[in-house]
1. Which structure, out of 1, 2, was Rg and Dmax of the Cα atoms in Å calculated from, if the result is 21.3, 70?
2. One of 1, 2 was used to calculate distance in nm of label points 7 Å out along Cα→Cβ at positions 209 and 265, giving 1.7; which?
3. With helix-only ellipticity at 222 nm (-39500 (n - 2.57) for each DSSP H run of 4 or more, over all residues; to 500) derived from the coordinates and found to be -6500, which of 1, 2 does the value describe?
Structure 1
Amino acid sequence: MPSSSSVQQAREALGTRLRDMRRDAGFTGRELAHRAGWHPSKCSRLEHGRTAPSDSDLRLWARLCGVPDQAADLIATTRVIDGAYVEWRRMERSGLKRAQESVVPLWERTKNFRAYSSWLIPGPLQTRAYVHALLRAIRDRRAVPDDVEAAVQVRVDKQRVLHDGRRRFAVVLEESVLRHRIGGAETMAGQLAHLSSLSALPNVSLGIIPLDADRSALWPVEDFWIFDDSQVNVELVSAFLTIARPSEIRAYSQAFKGLVESAVHGADARTLIARAIDSLE
């Protein structure tokens, strides 16, 4: 669960946005409350983050301020405030399997997957050995209950979506990901060979940004997943971040487009993979 301070900061940021909308419309808080049929103090409570607004409150606020088109974005913001920032230690307190299972419904309803990574090979493209090495390391680093074998199986089972022709995967990796040795040379060689073969699937687009690419316009950013146009997930060192605000999703989509343009694809991408395999010898 998010800390009380992070939730309060998010509520206060939303309140500031509501206050700016009210001021832009030329209303005092008392005037807006009167027009809305609210107690005079309600506007102040909402603007200072002391009261969580309902969906109907936000629709009415946006309409009275003359910007009804902003209501959807405001509502999306409130829906993720309490659930956006989930600490790993809470998610994994009963083991790693639960964390793997938590995203299964999202994967099953998503048709268009977009992923960027500067750290690791993304989950759907991982071999069992690579998954095992990763989850063992997480178990040891975070000192969580040992259910690695069950968690590995859940992650491997999730990979069935990759072979569903109705789904599309666009993945962009930094070339450095190919050089990060996870599980030793043998595991990494198998993983890279697997990655190369998957890049030939008709529903998979694999881009790799070369180490010597000019990054003046867009440098490496945090790893993220975009699920259709409805949600972005970001994995942080301490927590799992879910983003659902349309404006933020658009920002990640735009960043992904730029990363795709910086990457090489097809035979050129497979050449970089082959070089990484050769470097293991």
Structure 2
Amino acid sequence: MSTTPGLVIVDKAAGMTSHDVVARVRRLAGTRKVGHAGTLDPMATGVLVLGLNRATRLLGHLMLTEKGYDATILLGATTTTDDAEGEVTATADTQHLVEQDIREALKTFVGEIDQVPTAVSAIKVDGKRAYQRVRDGEEVELKARRVTIHELFVTDVRGPEVDVRVRCSSGTYIRAIARDLGAALGVGGHLTALRRTAVGRFDLAQAKTLEELGDELTLVLIADAARATFPAVDLDDEQAADVRVGRPLGLSLPGTGEHALFAPDGEFLALYEPTDTGARPVAVFVG
């Protein structure tokens, strides 16, 4: 059984659930302690970040990072799931649309926006997943959520098909962008392809398919993952001893938000955040 804590960056294939990938990596790693940072739908491919052993506790913090996607939107048809796996509920002619109309409409999605999640999301409504309520024939209305779309640009237009590249905050639904673009243009729309290209600083260049992983997992060690994701602070022995037991530090952190703290020998100890008087623990990974 592997006890080394770290991340596995998988390039998920289409047709698999995120849980399918977790199950496969559990077998490869010989441990039950495997989790993932952010679900990918079966239709989607691309970067799925998995944590092993103690690194599973890092996943919740990684989920808050930016994500990148390449997507294809088909205009002129609305579906029950806002993607190609749902049933078509309405169609419309798109011959009057020109590329400039599409580009101009997409500009309105950039920045901080209020986005209504897709009805088949994993968001819980009164304790039950929204997608399960839809499958059970219930009407689901979700409240809009504030998300940030940092970049959204068109890479190709082929008639009613539009390829886009997106860089966005956690919690953004690309299917909802497809739905809302179609609505803005008055013709409906849905997602036909989705590839996640990055989760924070982990991208396709580091990702391996399950076949490429083979019998030996390629691990990003937990210390390397923390240093790549958060501002890093190297401590002296006395500070490290305090951090190991979760004591606040009278230490000025260099930025805002969570920082990764390291012992003098390079061991990753904890995530801390700044306070008025120094720094306090968010999560301690040793002890």
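1. The value was obtained from structure 2.
2. 1
3. Working through the options, I get structure 2.
Read the figures in this text as sums done on the coordinates, not as results from a lab. Source: prediction; values computed, not measured. Cβ atoms are built from the backbone, for glycine too; each structure is taken alone.
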